[in-house]
1. 3.5 is what came out when mean projected area of the Cα convex hull in nm², for residues 87-126 alone was calculated for one structure; which of I, II is it?
2. Upon calculation of relative contact order in percent (Cα under 8 Å, 6 or more apart) from the atomic coordinates, which of the structures I, II produces 24?
3. Can you say which of I, II returns -28000 when helix-only ellipticity at 222 nm (-39500 (n - 2.57) for each DSSP H run of 4 or more, over all residues; to 500) is computed?
4. Comparing mean projected area of the Cα convex hull in nm², for residues 15-110 alone across I, II, which structure shows the greatest value?
5. Give the label, chosen from I, II, of the structure having the highest value of mean count of other Cβ atoms within 10 Å over residues 63-70.
6. Just checking, which of I, II has the largest value of FRET efficiency 1/(1 + (r/R0)^6) of positions 119 and 143 (r between Cβ atoms, R0 = 35 Å, to 0.05)?
7. Could you tell me which structure in I, II was used to calculate distance in nm of label points 7 Å out along Cα→Cβ at positions 71 and 95 as 1.4?
8. State the single structure among I, II that was used to calculate percent of Cα pairs over 19 Å apart, giving 64.
Structure I
Amino acid sequence: MAGSVWWQRLWELTLAFGQSGLLGFGGGPGVVPFIKQQVVDRYHWMDEAGFAETLALGNALPGPIATKLAASIGFKVAGVAGLLAATIAAVAPTAVAMIALFGLFQAYQHSPAVAGALKAVKPVAVALMLQVAWDLGTQSFPGPSTWLIGIASTVLLFAGVNPALVVAGALLVGAVFKV
């Protein structure tokens, strides 16, 4: 990769994942729509199917999904330097914001305005997660067998089965039956 293109990619990764780290609310699932918008729609580093596969793989591994997506996509786009740039950009805004806002929250946690703001933003985070679920669901269920796996997984999860067992079972079913 040419020098100027390489630096440009690192800068784009930093901007994309930095924006996601700054604007994502509600934990990992709340940041996924921002990452998807940057990776698929803005920079075209992946298509919908590739993003869905990366997200599924990331969800099968332990740890925060935003960090895993940043590392994986950063590596795909610009190698180890891209991995580092995207991961630092995804994590740094949250770390700095948490340190800065912790004191403010402690001082004003009983304020009705702060409580109201937090209550108001929670439905937005849920709506963002539903949007991503819908977008990825349309890509992830191409045939009847994948619909059955999705329905069975949902039932098992709502029944209280450990998510790791559900993921392991889906991997096994997919490998054995070549879904």
Structure II
Amino acid sequence: MEVYACAAGGILHWRQEEPGRTPVRSEGVDVPVRPGTLRALATSGEHTTLFFTDTSGDLCAWRPGEKPVTLLASAGPGPVSAVRCDIEGHDCTVLAQRSASGRVAFAAYPTEQESAGAWWTESGPQLPADVVVSVALDEHDEVVAASLAPSTGKLLLTRRKDEPGLALEAWREM
């Protein structure tokens, strides 16, 4: 188990080495982090990648033992959601975030290969500022995305189409 926290001046990291043991603080990183933007994702059997937005507005990725890297400019001010999946035989990380325009933005890149680059593609309708966006895998290990706006109570859902790439179905209200 790993635990991350945003603190003044950087990110703190604790790791539980064995089941039942108390997590021990390990290496952190000094980096200016926008509060409320930390999201961790298991990206291999050995690594967890922590995604965060820095104070300049860039979406960054960090794995303990390495230096943080800038992946791309964040799509909007809120947190990013991430899922690891297979896209046409390639191990990929898919990111989703409410964009500054109010729509959901998606980006994908080869898992743990941030240097390959990524770019945002917006999808769906414009959403309220309080929307929470999440990506996950469904029962068929396909990408599914949901957005929930507490102010309206609306839950929207989309999933990957059965075609090449990260093509998504039209968003549906549940």
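1. I
2. It traces back to I.
3. Only one of I, II returns -28000 for helix-only ellipticity at 222 nm (-39500 (n - 2.57) for each DSSP H run of 4 or more, over all residues; to 500), namely I.
4. Comparing I, II by mean projected area of the Cα convex hull in nm², for residues 15-110 alone, the maximum is at II.
5. Greatest value across I, II: structure I.
6. II
7. This figure was derived from I.
8. For percent of Cα pairs over 19 Å apart, the value 64 is produced by structure I.
The numbers here are math on the coordinates, done by the rules we state, and not lab data. A quick note: this is a predicted structure, and the numbers were derived from the prediction, not measured. Cβ atoms are built from the backbone, for glycine too; each structure is taken alone.
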